[in-house]
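Structures given as structure tokens follow.
Values quoted throughout were computed directly from the atomic coordinates according to the rules given, and no laboratory measurement underlies them. All figures in this text were calculated on a predicted structure; none of them were measured in a lab.
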Structure 1
Amino acid sequence: MVWLAHMKTTIDIADSILSRAKKLAVKRHTTLKAVIESALREALDGESEPERPFKLKTRVFEGRGLQPGLSWDDWSALRDLAYEGRGG
């Protein structure tokens, strides 16, 4: 059996936010406490999960790959080559 500890506390919430939270509780047929706990849990869960950096998968056309003298780290040169002869 799991026992959850409960603590009473007092917090100062802007009237406009509290009003919106109360309306949401009515809409969801739940309590203000449940709405606040849910929002806080969601915010905390989002903070605890480290974001994985985006990793671009590289693809080659007809197996030629990146041409000699170019680097995936030099996006400026790659962009210039991609748009070469297209105006601008």
Structure 2
Amino acid sequence: MNRIIIDVREPMEFKLGRAKGAINIPPRKLLAGAEQLQGVPKDTELILYCNTGSRSTVAMNILQELGYTNLVNGINKNIVKSKYL
């Protein structure tokens, strides 16, 4: 299954630790069009996480507006590690 794990925290937070294989796309970059996701099929499973689930919820809404359809709020890196890795 194709799956992309996206850490939506700020780059400084991302540098302090992340889920294995996660890419960093903070909300401001999502609002700018999510350039890192160019060419990714809109039905690819995207697992989003932050610290508490708040920013990942916002990120889900942004990605829905961009046409992505298979979105999961992973809440935080520990939950993502235990459920998806």
Structure 3
Amino acid sequence: MIIFAIMTEQNKPGKKISPALRAVLEVGFIIFLFYSNLLMGEFNQSGQGRVHGLCWALNDIFTLINFSMALGLGLIGYLVVEFLRRRL
């Protein structure tokens, strides 16, 4: 009986989050990946991050142009994922 009670509690469907919150989370994750890729590039590709330091690299990547690109690409990525999610 105890095992059955535990199994039924685990099989309960979880709370679904609102579509707006899911969109914000997915776009935010895409923006996080965008900025982490830029930061890795400062230390690996150009090597300037190693020369100037972490604060310089963060100041170099957090610009208005990069944020607008990240936001636009995050929205496009979200729309593509939602399209594929509904088609498949």
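When helix-only ellipticity at 222 nm (-39500 (n - 2.57) for each DSSP H run of 4 or more, over all residues; to 500) is calculated, the result is -26500; to which of the structures 1, 2, 3 does this value belong? Working through the options, I get structure 3. Source structure of the calculated read-out (semi-axes √(5λ) of the Cα gyration tensor in Å, 54, 19, 13) within 1, 2, 3: 1.
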